[in-house]
Structure P
Amino acid sequence: MVLVLAVGFGLRIWKLDQPIMWCDEAESSINSLTILEHGVPVEHYLGLPIFENTLTEKWPESKEYEFRDSSYSKKGLAIYHGWLPLYSVAMSFKLFGVEPDIDPTNVTPLHDEAAIRLRTMAARVPAAICGVIFLILLYKAGCEMYGPDAGWAALLCAAVAVPMVNIARQARYYSMTAALSAGCCLAGWRMFSRGRWRDFVFGGIVFSMMFHTHILTFAIASAAVATLVPAILKKHDKAWRKLFLFAGVITVLTLPWLIMSGFLGAAQSVPKAVATMKLPDDLIAWPQRYWQISLLLSSGMAWVVIVLLKPHWIPKRILAPFQKDRAAFLFLSAWIILGFLMFMFLIPAASLFFQRLYLGAVGPGIIFGAMLFAGFGRAIGGRVAVSVACVGFVIFAYANTRAGYWWQRNKVGQARLGELVADMRNWQTKPGTRIYASPNDHLTLTFYTGIPIQSIAPVRKSFLDSYAGDVIFIDCTVHVFPISYEAVRDAAERFKAPIAESEVPDWCDRINRVASARKLTSKVKSTLPKTDALPAFAEGIIQWQLDISPTWADQYNFAYSNPAMFRGYQFDDFDKWWQVFFYRFVDPASRIGDNLNFANRMKHSNARVLPTLWTVYTSPKVESVEQAADDMERP
């Protein structure tokens with residue numbers, strides 16, 4: 001056990017500072033830094049309101065912002081995400097000596113590479129610890145619901161399974177949700193199987209922790225345990241009193257927060273995915289995409305039904321391992337089905353990313369799979385029974401993995417951030433300069449630089465058009481298909497203009513940047529690099545890049561990952577994804593493309609394409625929108 005947990009923990013903390021945070025991790029980290037500053041997660045950081053979600057609520061009181069973020073209540077407190085993971089990250093920051101940045105006038109990156117690595121690791125440590133707790137709870141639940149063979153199968157599979165390792169390496173609520181889903185499953189089963197007073201108290205505490213971690217998974221767990229209530233009432237003395245105790249503990253630990261935070265009423269303004277879903281197509285999209293997992297779970301449930309209704313069809317040797325513990329199989333089956341349906345019908349549209357669907361049922365799902373493999377191991381019998389269960393389940397998990405461990409991701413993110421931070425250190429900004437970034441990249445940049453950088457999405461077009469000072473917009477979108485070293489080398493040979501091997505990286509960088517600059521020439525006043533003619537082989541590559549880029553963006557198929565947000569939209573450029581996502585419920589057609597709030601400022605801006613293909617637009621003060629149009633006509 002110690003060895004397995006050590007291996008599992010090692011996989012979760014190995015190179016924990018890699019890769020750099022993606023925007024959602026930065027969002028949680030900034031929320032946690034506001035806890036260190038204010039005691040609770042609030043809606044502002046470094047003097048700016050925090051924007052992280054699709055825009056739905058108008059903000060007529062603000063001259064700068066057209067919208068406020070629905071992730072926060074009218075009382076200015078975070079309500080879209082549970083507080084327990086945020087406080088765990090805040091505690092980790094405190095222990096590692098990471099402090100919130102407090103100077104809203106700062107325009108110079110504050111954190112060097114060592115500090116960036118420390119901030120990344122500190123934010124992720126709580127998730128890694130929860131990942132180990134998840135393993136322990138899976139083992140306990142598997143043992144109590146079926147036996148040690150199921151416990152070991154669940155433990156070993158989750159210890160090394162790539163998805164389970166990866167969620168425990170992100171500064172998000174995922175790892176704690178997974179751990180508590182296993183904890184709620186264990187608590188619910190103990191209330192049914194043992195029925196002691198302390199089991200109901202334990203259940204109340206664990207369910208309350210789940211509420212403060214992920215409310216939807218709390219609802220799923222509650223619905224699943226509700227299926228056990230008739231059996232609990234029939235099986236145990238004073239069951240009603242014990243259930244009231246269970247409900248009372250949850251009420252005491254959750255109701256004050258509901259009232260104090262302003263959650264009641266505010267959460268109803270967030271659009272639900274079901275309002276924009278296409279039924280029944282979207283209901284079967286996830287099972288089709290992850291057909292191997294769906295096949296295992298659905299065939300396992302079908303097997304349980306056969307065991308329950310047609311036991312005479314099955315030889316006794318195979319039937320016996322499943323018949324005795326059929327209540328556990330039925331309970332877990334109900335949980336998995338409820339988890340799927342409640343996620344699809346209750347999840348906010350902005351969160352309907354299929355990768356998150358497993359959160360509501362991952363703990364019970366792994367236990368269910370482990371019990372299936374353990375049951376067939378018992379049917380085989382002999383000394384190999386446990387080995388069959390463990391090895392079979394681990395092989396299944398690895399055979400259906402589509403990605404590598406988190407730290408094996410390429411390091412493009414680090415390179416891009418490093419290049420941008422180095423560039424920012426050389427900025428000569430004037431007083432009053434506003435710095436914006438593409439959403440939600442502004443969260444990552446703010447967290448790592450200590451500079452107040454705002455999302456461009458919620459800002460009023462009228463404010464940007466009339467703002468008297470300079471405006472800098474950091475666009476973290478890659479606009480052209482990046483060409484490789486090999487493609488540059490091959491093109492040069494085809495055009496009979498071979499280049500030295502040492503020159504290939506420079507040519508690759510130059511071609512990619514010039515291609516990006518040419519794509520921007522109709523939108524800006526000037527570009528760097530210049531768009532002068534290059535040798536024939538380079539021109540051929542650039543033309544191909546410009547031709548393929550619209551198809552490249554559209555082939556990404558955003559609607560496949562979140563149909564509720566992206567269905568029906570074409571993407572001829574990657575920056576369209578955030579324009580659709582953030583304006584999805586506020587008439588996106590009137591706000592994207594040429595109608596973008598920054599479009600007029602962009603027309604007289606100087607665009608610098610960095611080697612990483614991110615673009616920095618510097619827009620100096622203009623007297624009027626008409627002057628911006630005149631700038632475009634000047635040679």
Structure Q
Amino acid sequence: MSDSQFTSALRRAARTLAVALLAATAACTSLTPTPRTPADTTALEQRARAAEEAGNATVAADLYTQLAATAAGSRRVEFLLAAARLAADGGDTALARRRLNEARTSATPVQQQTSAVLLARLELAEGRPQVALDMLAALPPLSEAAQSDAAAVRGQALFRVGRPVEAVRALVEREVWLSDTAAILANQRMIWDGFRQQPLVSPAATGDVIVDGWLALAPLATSTGADLRRAVLGWRQTYTTHPAAAGLLAELLAAQRDTAFPTQIALLLPLSSPQRAEANAIRDGFLAARLRAAGNSATTVRVYDSTQLGSSAAYLQAQLDGADFIVGPLLRPEVDEVIGGAGFVPTLALNFAQEDTPFLNTFHQFALAPEDEVATIAAAAIAAGAKTAIAFVPSNPYFYEIRDSFQVAFEQAGGELLAWYGYEPALLDFSVPVATLLNVTRSRERHRRLAGNLGGAVQFEPRRRDDVDMIFVLGDARAARLLSAQLGFFGASDIPTYAIAQAFDAARSARDNELNDLIFADVPVLIAPDDDAADVRAELAAHWPQRNANLLRLYGMGFDAYRLVGPLFSEDQAAWPMRGLSGDLSLDAQGRVRRVLPLAQFRNGRPVAYEVVPPGIEASGLIGRR
């Protein structure tokens with residue numbers, strides 16, 4: 001018999017086997033199962049799932065077999081199929097076949113499909129990829145779940161028989177059915193493993209950009225280290241949005257890190273932009289932390305001007321130059337620009353992206369965000385007993401976003417934002433906004449109507465609303481001074497008033513008595529420095545005495561950014577939360593560094609540390625002094 005005749009006979013046998021399996025299973029569905037005594041298997045099922053989730057396939061297969069012994073009908077088949085699948089995962093194909101044979105009784109049509117696909121998988125595992133392909137080809141239309149499993153077997157079998165383009169296409173199509181990140185990554189690993197088993201030198205293009213992107217990666221499957229990183233960066237310039245970039249390739253490059261701390265850090269800042277002063281402050285803080293750090297003497301820092309080079313070009317150049325970690329860029333549009341090319345090198349952007357983006361476990365974001373300040377203020381006000389609030393907000397979209405953040409935080413904690421007033425920032429007289437929001441204007445209107453109705457003068461004293469527990473002021477120090485004065489004039493000095501850090505001008509040498517009693521959230525390095533922060537401030541005052549004190553916030557941010565590199569690079573979860581110059585820092589589920597800030601209150605024109613006074617406790621006269 002010739003090779004071609006033998007192959008044809010083998011394919012016919014495989015088809016016959018697949019059809020026979022389905023027929024036998026279908027015939028058995030009408031059999032009456034052996035009665036079993038009902039049993040409480042909840043605990044056993046929990047153990048089986050736990051073993052499966054822990055990756056202990058052998059134990060999980062045994063537990064599912066025990067569950068099958070207590071069940072009947074399709075429920076029994078479900079447990080046996082799970083045991084067969086896990087036995088296959090553990091490499092015990094003989095056991096998997098036994099469980100499949102036992103599963104024939106009472107199988108539903110969907111379970112029949114699962115059984116047939118799993119049988120094809122066993123043929124592949126035992127070194128007969130062509131038989132597996134023939135068995136899959138003989139199957140009738142499959143359910144969506146069975147299609148996904150069949151595509152995985154088909155893709156791997158096609159690689160084994162030397163048909164890599166078809167294999168890639170099958171697995172790319174399979175990814176459409178997957179929604180779980182881990183499952184997508186596992187699917188991408190099948191393609192990469194296929195390339196490693198069957199290297200391709202120069203595969204022909206197919207016209208499908210996703211398939212062609214994978215085929216362009218095939219020659220790189222045997223590369224490692226710096227060679228792999230340079231090669232995939234070049235590949236990324238052509239396939240900018242390919243799904244492998246943020247998934248498989250990021251994982252492969254991360255697996256090659258062999259140090260707990262990067263040996264080369266790139267710092268991307270807009271050094272020649274209108275924000276150069278802020279950029280320089282961050283750079284100086286970053287380098288100061290580098291000099292104070294112990295044990296990182298082998299680490300170099302290379303600074304890139306993202307304005308001169310362009311943020312995307314600077315980001316790419318830093319990677320080509322061998323950066324193990326990238327800090328920056330700083331401006332929000334720059335962050336939006338580079339995030340599309342992220343994934344290969346761990347990155348700490350120095351701002352939050354303007355739009356919500358898919359989470360990348362190698363791309364983190366750190367900002368002096370006012371959202372953190374309003375979260376601190378909302379929590380403090382609620383802790384002090386506030387239930388209602390009003391707000392004064394500069395009339396522009398940026399401050400409207402901050403107002404919305406405060407409203408969400410305050411109302412989630414149980415409070416209510418009763419009203420707000422959008423004022424023009426250039427105002428010199430804030431009597432109208434304050435009178436309107438405190439309902440003094442309505443009080444005066446009622447007086448005029450009453451006087452008109454009575455036909456003469458009526459003794460009158462305007463009264464403000466009495467349903468407000470706190471006042472939230474947004475705006476700079478000038479606006480805060482004017483608003484504070486008007487609030488006192490209209491009898492609201494007894495209502496706790498809060499502001500964000502912008503209300504504190506740290507560079508102002510004169511006392512801000514107009515702000516007395518105002519409570520605000522700001523960075524520890526300015527209002528609650530510990531010993532470390534005090535040392536940093538002393539160094540800064542000694543070496544840069546002419547620097548604007550407001551830049552100390554950004555200097556502290558740069559200092560903290562360097563300290564964040566280690567935990568982010570090594571993925572050290574035990575490092576969180578950490579005390580920084582910018583606040584108590586933690587990492588949220590989307591990779592954003594969040595801050596909890598201290599509070600300060602103006603007294604005698606100077607900010608001093610402020611502790612929240614819970615309701616029912618005497619405030620020692622601190623509230624209400626102006």
Structure R
Amino acid sequence: MGGAQRRLVAILSADAEGYSRLMGDDEAATVRAITECRAAIAAAVAGHRGRVVDAPGDNVLAEFGSVVDAVECAAEIQRELRARNAALPDARRMPFRIGINLGDVIVDDGRLYGDGVNIAARLEGLAEGGGVCLSGTAYDQVEGKLPLTFDFLGEHSVKNIARPVRVYRLRLDGDPAPDAPPRPRAGLSGRTAAIGRAAALVLLLAAGAWTGWLWLGKPGAPGPALPDRPSVAVLPFTNMSGDAAQEYFSDGVTEDLITGLAKVSGLFVIARNSVFTYKGRAVRVGDVGRDLGVRYVLEGSVQRADARVRITAQLVDAATGYHVWAERYDREVHDIFALQDEVTQRIVDALAVKLTEAEQGRLSRKAPGHAAAYDLVLRAEDERRRTTREGNLEAQRLYAKALDVDPKYARGYLGLAWSHLQSWQLGWSADPGSLDRAQELAERGLALDDGLAQCHSVLAQILLWKKQHDRAIAEAERTIALAPSDADGYETLAEVLAWSGRPEESIAAIGRATRLNPHAPFFYRWTLGHAYYLAGRSDEAIATFRKVVQENPDFLPAHAFLAILYTELGREREAREAWHRARGLSAGRMPLDITHRLPYRRPADLERVAAAMRKAGL
């Protein structure tokens with residue numbers, strides 16, 4: 001402990017009453033509830049100039065430089081949690097107990113040690129659910145300084161503390177006045193006391209092991225290696241609005257935070273697709289960190305009511321469970337963009353990441369002139385991700401409506417361009433002008449906001465299908481320059497490079513995309529399989545395309561390229577089966593022979609596909 005220091009601090013210790021019973025009744029719901037409660041507590045601590053030191057299981061330990069701040073924070077926490085519990089059935093309520101002490105502690109590597117911490121924990125045990133107990137030393141610092149009422153509960157002998165502790169209760173609104181102070185607790189003696197201490201020690205160790213396991217996660221197989229820079233996963237923010245129809249809004253806030261962080265070259269940020277695999281699941285932060293190969297996890301909640309929105313956010317070190325930063329924001333909905341930028345900046349500051357001069361200018365996003373336009377775009381993106389003809393049409397309607405509200409909103413043009421490109425790629429539109437329309441929309445979006453990385457990405461794909469390969473590569477590279485952690489940007493670059501006759505570079509790019517998006521969608525594997533095919537790595541291409549059709553049995557291109565590979569290798573039975581499946585999927589959608597549309601730059605690549613199709617009689 002060579003780096004250890006002593007200092008006098010106010011210590012707040014909190015835990016959930018009845019936690020074990022709640023876990024036994026419904027483990028998943030309890031983990032979700034405890035996560036939300038911890039976020040609220042961490043935000044209150046940060047708001048009162050405190051620091052969360054540790055948060056295993058249902059416990060939270062925090063330090064403050066002022067007892068006044070600690071007590072005001074405790075009062076705010078209990079009011080917030082009481083309001084949450086009032087809306088729940090009795091059996092699912094989760095009241096917290098809080099103890100506060102002023103004491104001399106040892107600080108080593110951010111952790112707190114000593115009797116000062118132990119006394120706060122014992123006071124927490126003396127408090128009732130929803131209550132706050134203070135030590136005499138803490139009470140002496142706030143007496144007469146706060147418009148709050150305190151009741152003296154007498155002196156108590158507490159475990160492992162030599163002298164009795166004076167105990168005071170903070171009387172919150174609605175709390176009854178106490179009876180006469182209780183007599184100090186008599187200590188046990190002799191063999192009974194020894195047995196009691198031993199049993200308590202066993203229970204304490206078991207509880208510590210359980211809560212540590214719950215917070216940090218079970219030991220398991222190691223995940224991806226940590227990157228060489230601070231790495232972050234943004235878990236889907238919980239919708240606290242009490243209205244399932246508002247899910248699109250909380251999802252949109254989450255995605256916008258990911259997009260903002262992805263612009264910072266000094267960060268490594270996991271893609272939306274991977275973090276959203278955890279949506280609606282009870283997860284442990286340690287498990288998420290190991291699974292995705294990141295050091296930090298951002299979690300939080302969104303509560304929208306009419307024109308106001310409340311967002312709580314906390315950044316947690318997945319390796320230790322420490323809260324690096326937490327905050328709660330109450331804003332008007334039209335301030336959501338500035339709020340998202342502020343959260344991004346706070347995370348950058350907390351992780352001591354240096355921004356380049358260009359990034360400092362790009363970090364602030366261009367907000368629409370009307371909050372309604374943003375809301376319509378979020379609804380449209382929710383529809384577009386369904387990847388159905390009906391969803392795509394509804395998305396186009398909503399994007400167009402957003403542009404009616406705000407004709408200068410670049411994201412509206414971006415979304416509309418994506419929907420027209422998707423319609424053309426998937427054969428939902430027979431209009432030969434769909435690609436031209438998509439390009440026009442993407443270029444209008446960039447004219448309004450050249451820093452919109454995803455707009456460069458969609459333009460790259462449009463230019464690829466128009467066989468303008470050099471321009472397509474330039475736009476894909478521009479996407480990554482603007483958003484170095486944009487996994488889909490790397491996937492687009494990989495796709496363009498493969499069609500442009502540079503398959504080995506494509507394989508490298510899709511590898512970077514997959515590291516940023518460990519739970520990548522099937523089309524990442526399709527791009528990898530296509531690059532393997534062009535690189536002459538047939539066995540790897542077949543294995544990859546097989547995985548694609550396992551994930552998405554209706555994906556025509558994977559079946560078609562399996563058929564081509566089997567034909568080339570003389571595996572006639574497998575080739576016939578693959579061609580049969582490809583024909584069945586193409587019926588009523590688009591003709592199987594679309595070689596004229598394939599955007600190969602090298603004539604030899606196109607001839608290779610055509611030769612296999614001729615051999616199959618197509």
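Comparing structures P, Q, R by volume of the Cα convex hull per residue in Å³, for residues 148-307 alone, which one has the largest value?
Values: P: 174; Q: 152; R: 236.
Going through P, Q, R one by one, volume of the Cα convex hull per residue in Å³, for residues 148-307 alone is largest in R.
Suppose percent of Cα pairs over 48 Å apart works out to 21; of P, Q, R, which structure was it derived from?
Numbers: P: 21; Q: 39; R: 27.
The value was obtained from structure P.
Coordinate-derived values only; no laboratory data. Remember, predicted model here, so these are calculated numbers, not experimental data.
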